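The following blocks contain the structures, represented as structure tokens.
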Structure P
Amino acid sequence: MLTDAGFELVCNDTGRKLSREEQKDMISGCFAIITGTEPYDADMLSVCGDCKVITRLGVGLDNYDLKTMKEMEIKVGVIANNNAVAEFTLTLILAAMKNITRYTEGVRSGNWQRYPMFELSGKTVGLVGFGRIGKRVAHLLRGFDVKILTYALGLQPNEAAENGAEEVSFETLLEKSDIISLHLPASADTYHMFDRSVFDRMKPGAYFINTSRGALVDEAALYEALSNGHLSGAGLDVFEREPTDPSNPLFTLPNVVLSPHSAAMTYESNYNAGITCARSILNVLNGGEPVYPVI
């Protein structure tokens, strides 16, 4: 799509993240940039005077200086991976409640022990954040006969109800939810949003799921809540530090399901993400906006 429109593509084919100087050399003079998790701060953007659009091959923007991008009149877009992440969220919920990690390790080692399990049906699920991913999770949960609560800023009147959820306060969500799933971006306001005081206020025996960003969670506090039995289990796709340190205490707990920030990495999501990035660039080339505009 892009080469047919006359673009020359310059790609990072090194198999590693570029150094800052390498990244600057690569993006200098570009009309458009398709980005990953590498930094785009004011210093990096200083070589982007010719850039008209930056599109993220993902949805997280914690590596972007949006203020500087706006000042430079660079249009910014993201992709939609909401179905892939929502399906993976549901997978982590079920895997945690059904003790899949314990069963897998046990059967492989010849241990035929059975563990307590719970049914999702009839439970209350709290969704913290209710954007495209949160709404898709709510949609997928409808078949499980659950009650869905959501806490999210900036919702329009009836937006939660129209998507099968009840909008509640943060305190109510913590107290009433049997499962809590995070769907918020990382920012200064959400850093360690889930700390010891928040975990203490969660319903005893609840499950905690995070497919958003690791920075939202104080991992030491989560470890304490899981190891002392206050929480029954967790499903984690993201961590405070990635790639993760193998000595992370969370990895020692049998009631935690783990994955390497891979919720969005389906074939379908990757294919559609590439198409969306290309369409966003072509839209801006023709005077329009990215498919999923941010600024």
Structure Q
Amino acid sequence: MAIQRVGVVGCGLMGSGIAQVVAAAGFETTVREVNAELVEKGLKGIEKNLNRLVEKGTITDAAKGQIRSRLKGTTSIDDLKGCDVIVEAIIEQLPAKRELFSALDKICPPATIFASNTSSLTITEIATATKRPERFVGLHFFNPVPVMKLVEVVRTIATDPAVYEEMVAFGVKLGKTAVRANDSTGFIVNRLLVPYLLDAIRALEEGVGSIEDIDNSMKLGCGHPMGPLTLLDFVGLDTTYYISQIMFDEFKERRFAAPPLLKRMVLAGWNGRKSGRGFYDYSDPANPKALKF
């Protein structure tokens, strides 16, 4: 099947980024949100990103116009029924994802391929809400989607091998390096990344080093672009806490268990950059200050 029309469900940070790269790759793209305000917000974010690329000389103004012409926003799920592939990027909650795909399954042709951008839930469990588990994969992009070059293409035991290869090729067409992953909670990246981030919090709790020293050690000693505590603030402490709960529930291993400090910070609303405070205080975003615990 030649993929021509792609649907994206969710026009938040991840969904809008996915919609942008899909349209930039030449596909007719329909992105759906639950209300017009969220659609407009997402499309304005894409417009801003494209303008920045024009200013940098990465794309021409004409190319921007072409990309924009391939993008359509909607609040109606029915507008997705003509899509060859639909990528879901909504809230990271299993019931919501299952409800969405159950509804899509009823209106989309049997040939339509479904994909979830979930970072932690099992693809199999989402796919069982449909009658097409053989045409269901994971497409896990990374934030910010237009910049990050990786996509994890996840297969379940039920995924048709031909469908899987088609989606690997689709990931490459989007300009990404497509890595193959099996349907195990956390896939490849979070399976390795989450324990590392949680251990950084434990090191802080146990007085191994200060926030700045832990971050600088991993930046300068291991060549990481940012330290683990800075990365936690960027990802969102609430997001990491939620993912750790899912992974601990699956594996029952201490390395996936959320440290007490992480739980307390999330309860206090200290979720990182987006809330203005996490391991750093972002009152002055250009000059964040490490907090003392």
Structure R
Amino acid sequence: MSFKVIKSGFLATIQDYGRFNHAKHGMSRCGVMDEHAYSWANYLLNNVFDDAVLEISFGAVELEAQLDVLIVVTGADLDFKINHKPATMWRSVQVHKGDTLSWAIPKSGIRAYLAVKNGFDTKTLFGSKSVNLREHIGAKISQGELLNCVESFDTNERLMPIQYIPNYNKDITLRLLPSYQFNEFSMSQRDLFFNQTYQITNASDRTGCRLQGMPIILKHTKMISEGLSYGSVEITTDGLPIILLKDAPTIGGYPKIGTVFSLDLAKLAQKQPNTQLRFELININEAQEKRTVFNQFFEIFA
């Protein structure tokens, strides 16, 4: 039993919470870009926190249900419709065999998530169902493909409180945890980094978010390659930052001024090119407290 892909869109892939414990083999973490929207989608279905979903980037996707199934759609407003009629997001919806689900163009944000009861049943590779096109693990959905899931039915609607639905049109400030290389940047370099507004460039994808702004002048622009973490902010030879995202390589040789707080990366995942953003510091204790609250609410790795 499944959904049949009628239109495959620009980029839609199966993703889960990510691929862990394989960085030593050079494999990226992968997984959903917007952890907040993803976690709510599974939560509203009483799913396990890491059940697989369909991540839809920029829309132009249409699916036909081959079974009755309970779904939730969260994330970007891509003009989601059921049977060509506007449908509600951020709440559980019963879909019936023969129904069509469609996403058109972005109205707010760029990535939407389709979750089904008990998750999509696709092949697990290296401990995860997540597709990574850069590493040739899996593939984006294609016309005529069947996305497998189990039949489900529930008349008890669950919805997200309206006050928690994010506004993807708001400007964002990314909170930064200083790295061990933070003090290798001079005071003037750090002032320039934190006191300017950067702009997201077109050269941004699931691997990294490249920023445009006033360049930081570095004496040493390269170093011996070392391990990288999700959210690391590298300052490249042109003096401009790259924020490393879910499909980023596991090693790199640029100096790193810090790492973006993980929950802020979900907000970044919904920003289109030319969006402006700023950085500010966050204390490690505050970051850990906020992360703990989030993990406990969604029972992540519980």
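Where does the value 4.5 come from, among P, Q, R, when distance in nm of label points 7 Å out along Cα→Cβ at positions 11 and 227 is the thing being computed? Going label by label, the one that fits is P.
Out of P, Q, R, which structure matches -14500 when helix-only ellipticity at 222 nm (-39500 (n - 2.57) for each DSSP H run of 4 or more, over all residues; to 500) is calculated? That value comes from structure Q.
Computed from the coordinates by the stated procedures, all read-outs in this text should not be read as laboratory data. These numbers come from a predicted model, not from an experiment. Cβ atoms are built from the backbone, for glycine too; each structure is taken alone.
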